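Read through the structures below before going on.
Derivation of every value follows stated rules applied to the coordinates shown; laboratory data play no part. Owing to the predicted nature of the structure, the values given are computational and were not obtained by experimental measurement. Cβ atoms are built from the backbone, for glycine too; each structure is taken alone.
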Structure I
Amino acid sequence: MTSRLLCLALMMIHLVGVAQVRGLVRGIRSQDTVTLNGAKVKLLRARSATFTDANGKFELFLGKKTPDTLVVLAVGYLPDTVVLTQEDRFTALSLMLFSDLLKPEVIVERKAKNGIVKLSIVQMERISSNELRRAACCNLSESFETNASVDVNLTDAVSGARKIQLLGLDGVYTQFQLDNVPFLRGLETAFGMNTFSGIWLEGIQISKGTGSVVNGHESMAGLINLSVKHPFESERFLVNVYGNRFGRGEMNAILSQKFNKRWASALLLNGALNQTVIDENRDGFLDLPQFKNVSALNKWQFNGERMEAQFSVYGYYDDRFAGQSPFSPALYPFHMALTNQHLEATAKTGFFGSHHGESLGIINHVKVHRTVGYFGGNAIGGQRISSGEEKRYYLSINYDRSSTDGKHTLKSGVSTTLLDITQQADFHILQRKEMTIGPFVEYALLLNRFSLQSGLRLDYHSLFGWFFVPRIHAKYALTPKTDLRITAGKGWRVPNFLIENNSLMASNKNWVLPTQGVLPEISWNVGGSVVTEFQMFKRKATLTFDGYYTWFERQLNIDRDVSQAAIVFSYIENQSKALACQAELDWVLSKQFSLRGAYKFLSVRSIYDGTMQQQTMIPMHRLLITTSWSSKNKRWQADLTTNIVGPMRMPHSLSIDKMAYSPWYPYVFGQVSHQWKQIKAYIGLENILNTKQPNPIISSQDPQNPSFDATMVWGPITGINIYGGISYILKHKNYEK
């Protein structure tokens, strides 16, 4: 008996199962909408079918072969079909059938404003590939420009590095994943977003607050998952060429090959270059860094009868030079030179189980990252070294099991990380080796109107001991078109604060590090949202309200106010907190025109210079208005987006008053594109109103002065930018996997 149990356990380690799809089917006859009882719902490839219940609900299991076609049939209504991919697993669909008595033109109009609404227990926003194409999306840092939840800001006026903010918190508190595998961690946080191509993405999923315990313990403000185009579903060949008036050129390419019904591969390439000297504000410093980078991602996918597997290798080389012009007459000019080299490999494998809703998957991930460079002058002792080396291994084993009726789901497993990291900033050097291992369990209850997801992690860190991580999420359908969600949970992380803040070396302030060395940061987050659909002037609109409150048991506080000659790093307990509230309206004015508006309030407070006050460089108010128009034949598209950024509290400086605030400012950009059969051309304008921060660098004429500071960036440095590009797309012919 013991040997049989052991064999069964070994077999289960390689199981990965099918996933459930649930949904609601409603019918439209004239102006009223009713739930449909007895509508037939079937998956063609999986050869499974079911009927909706009295509330219009249905549940099916999406098979191992995707994409699959979901067909919905009901007496008195026109049938409809939906193509489902792997990304649609464990999602809910809201489907509309139209009466066969409606006129065709009415049906076309209603379909334009009633798409599929994907629902989840955790509030999740999806940026589709079409949304990404609405702006100059060449790299990941430029992929959030039309999204109200995620803010992307320059870290300083020298390096050109960008960081995101979610819920008003620095991006290090947001967990990044690449196809549900940890991404942008450790040394790559500073410049990793600048090297990953947005052209490669099928979409981005954003969830606020602490996410599922299955994903780990680091999602303290939220989670951003990047979905790379799958080899079976991506374009056969795609090439995109981009250029702008500042001399930046970029080329992206995708090549995919389906070898047979089971094997497919995709090669994704990206290269970018800018060697132009740009100094339009005449301060002696380059307005934009000179850089050259190349990156590549090779992905393989296998779909067998009883097995699935994905393998990928990703790497990049990025070299940057910034600061004073290479032709500067200064004796000891201020320069920044930084090189990053990165290589990682991932394997995701599993076997199908014998029960519906049963899966056990294994993820192996390994990466190596090296960075080396400096900030400062060339005088002896004038260069401030910025360097590091990281080796990381990640393993996750996840077993899922759902009940036959799909109402109960249990997930359990264990994840572990091995890390060897060295980082240097100036003369400060930190090195550590650590192991983190944590078992987890998560239970989900899915009813008609109420859904609950609760999970626990018990993480052990080889340096800091045990961490208990509870999380809970709930969703309740107040009405068929209004959902209420609440969430609460705990998160923690170990900061790599030397590299994560290396942009602060673009000043002459000394760093004072905490006497305790490195300690983990621990936070709690609670929040909720209300999402409702309604008709406004007979057009579909979606209104979302959400609010999240985060407080830290312990946080690494970076105080730029306590001293005019130093930046002080210290740990504070039970003093840091952040409140983020957002209201967003999506309105489909017609089948050609849509409008989105959002307002966000951020109160992020901690102890600075001995006083509880708003964190520096974070605006309390933000407004976003974005519109999109497309022609009837879908060949022309025009987009216009306006971001209005409120005042930020500025750090204390020798040249700035103690309570100085930045002004309100607008940032406007737009794009027009035209699609031929396989060719798409686009042209756009950024910073249309020519908004620029005057004198972004303090004491730029004398970088050796103690008051020199290039980290006080609150707005755009460059003016109007004109860009353009062209894409050639060759898709696969219809192919039955």
Structure II
Amino acid sequence: MTLPIVKRYLIAFEKYKWIGLASFALIVAGSTVVAIQPEPPASYIANAALTYNRPPVLFSATGSEIQQQGQELNEQVLLSNTLIEAVAAKLNIKPKTIGANVVLVLPKKNPKTGQLESTILDLKYKDSDAKRATEVAQELMLAMVKLSGEINTGRLKAIIQKINERLPQAKLELQTAEKRLEQYDRRERPAILASENGSLLTAVTSSQNQQRQIQLTISGIDAQIRSLQNKLGLNVSQAYISSALSADPIIANLRSQIYQVESQIAVLRRDLRPEHPTMIQLQRQKQAAEELLQQRAVEVVGGGGTTAPLAGDVSNIRTRSNLDPARQQLANQMVALQTQKDTLQQQLIQQIREEARLRQAYSLIPNKQLERSRLEQEVTLKKAVYDKMQAKLADAKTAEAETVSSFSIAREPTIIADAVKPKSLPVTLGIGGFMGLVVGGGVVFLLGSLEGTFKTREDIRESLKQREVTLLGELPFIPVDDLPTEALPVILAADSPYLEFYEKFRSNVRRLGGKNLKILLITSTGKSEGKTTSAYNLGIASARAGKRTLIIETDLRSPSCCSSLKVTPDPDATIEPLRYYATLSECIRLVPDVENLYILPSPGPVRQSAAVIESSEMRRLMEDVRERYDLVILDSSPLSLSNDPLLIQPYSDAIVIVARPNYTQENMLGEAIDQLVESELGLLGAIINAADITVSLPQPIEKATDSSLGEKSEIIEDSEAEVPVISKNN
């Protein structure tokens, strides 16, 4: 079995082989040019050395750190363009010449201990003139020593400057934190202390005790009021009115006048008729007294609806105002008890509110304690930072006297003659040929990788596995050599070996989708990935499984491919697509060669396909076909071309996305899957179309004659030949 990386490389080589061959030829030509170059002239190497330097005594940690950092200067810093240009200007040499001929070897670190294995830095400079090589090496070492001292001094000054810039801000932050803590303590510290010493809980308990005492007192007062009501036969309001009326002297005088008039009327009624002037006069006196009595009763008792029952009934007023002193005293006592009860009830309400307030304050104590701890911790952190900055500043100022260059000259330059080994033409050409093969193959592999498409079905399978998307099936290439250019490779023959793969695809869809899956949407990320071929052949597999199946071409931006199923589309459907979808009997066609298979051809290409998909005609169509068919397959347009698949998705129960090696873009497939999964649009899984799968085709049937019977009989051989299918799917 061929490895996936080998498959990818072979595909890329087939596509970019001329570029690879051109790269190989270019490298070989370059090596040939190098091989025929003349030998360089004799040269000399000035060999010198630097060593790490440090002051004899270090009093500050900052000085130690700076010296340690000075020992970590790399070759790019020590041989910077600025340093080389300064040396070149001093010796009147081109900077490029110095940069090309100087070599600085830094000491290596021990991988176990992390310490330097040596303190020597080897410096070599190559030149055709021995004296000039010595001068350049000497000047380079002096420049490196000076550069190291400047870098160390600059680092120390940068540290001091940075601390001085940050110190006022740190001090301000510390003062702000301390002020916030102080303000919080002024506001919330008493409550926290009250909770910590238990006085808050004591106040809650005291409030509860007072509530119980008030409730007991109210119960006693209620008992006294009920006893007085039983004795007087009056409630509290009636007792108040009767007591007020009985205590008023004017009402008593008016009642006396009314009694006198009534007595006279009773005496004269025997001798005089009611029409007698004396009787009329007495009646008027009585009426006037009663009116005055009623007015006085209203004045005594007061308004607010209390005297409403007394307004038209003088006898009621007279009855209410006839309390004797003993009963009047009991009535006053009842009114006083009611007043005391109302007062106690108000006190009880206040105590309940006070208890709720105390409990609320107690419930907030943990948050207040936590807030105070946070503020206190913030002050501690700010103070620690401020103190550390102060200590660092003092340490840095101490390090000013210790800061020196990290290097010193360990060995003066010495001249060594450079012996150059002559070049070997075969070796140079051999190395050039090998590098040409490596570079050419690498260019081919790189160009293939930069395409961004899946090269093999293994790549697609791994991508789906990483995104936890179910692989519903792998479908092979189907030969299309004998079909017209516009036709699709559909499996109309019942004994086709390709039908087995689509049957597996169909059974996986049914198994994972369940019994409720009626409408399946098939789409892809781009063109030529085989979604229409997959939809057609899935419909054929479903129909041959005994399911009443309908294929709906919802890709309204492209013309119909129903001619592949020997169905002729309606030429007038493009003119009025909404009327086309409104008549199911006309738009749905029966596929002639496959039983139980129907197709609704697309009226496309149609402008404003989104309006057609979102129309009420399309909605009624989907509702009707859901009831009439066992499986409805929606062949939609690619996701990268339009949002039509997302508009038709609400009518479907699940989505299947099609991918194809050498066609599907990696990033587009990943973005499409992520969008469908995050939006919960019902992604059921994916299929790999046109995969490099070997399909077993049956051998032709051979006929033989049975000589013993004299009759012809057919002998069927069971051998099979494996035929790889290599062609394109639409």
- Which entry (I, II) yields the derived value -0.91, -1.05 for log10 I(q)/I(0) by the Debye sum over Cα atoms at q = 0.07, 0.10 Å⁻¹: II
- Where does the value -19000 come from, among I, II, when helix-only ellipticity at 222 nm (-39500 (n - 2.57) for each DSSP H run of 4 or more, over all residues; to 500) is the thing being computed? II
- Task: Figure out for me which of the structures I, II the number 13.4 belongs to, where mean count of other Cβ atoms within 10 Å over residues 195-202 was derived from the coordinates.
- Result: II
- A value of 18 was computed for relative contact order in percent (Cα under 8 Å, 6 or more apart); which of I, II is the source structure? II
- mean count of other Cβ atoms within 10 Å over residues 211-218 from the coordinates reads 23.5; which among I, II: I
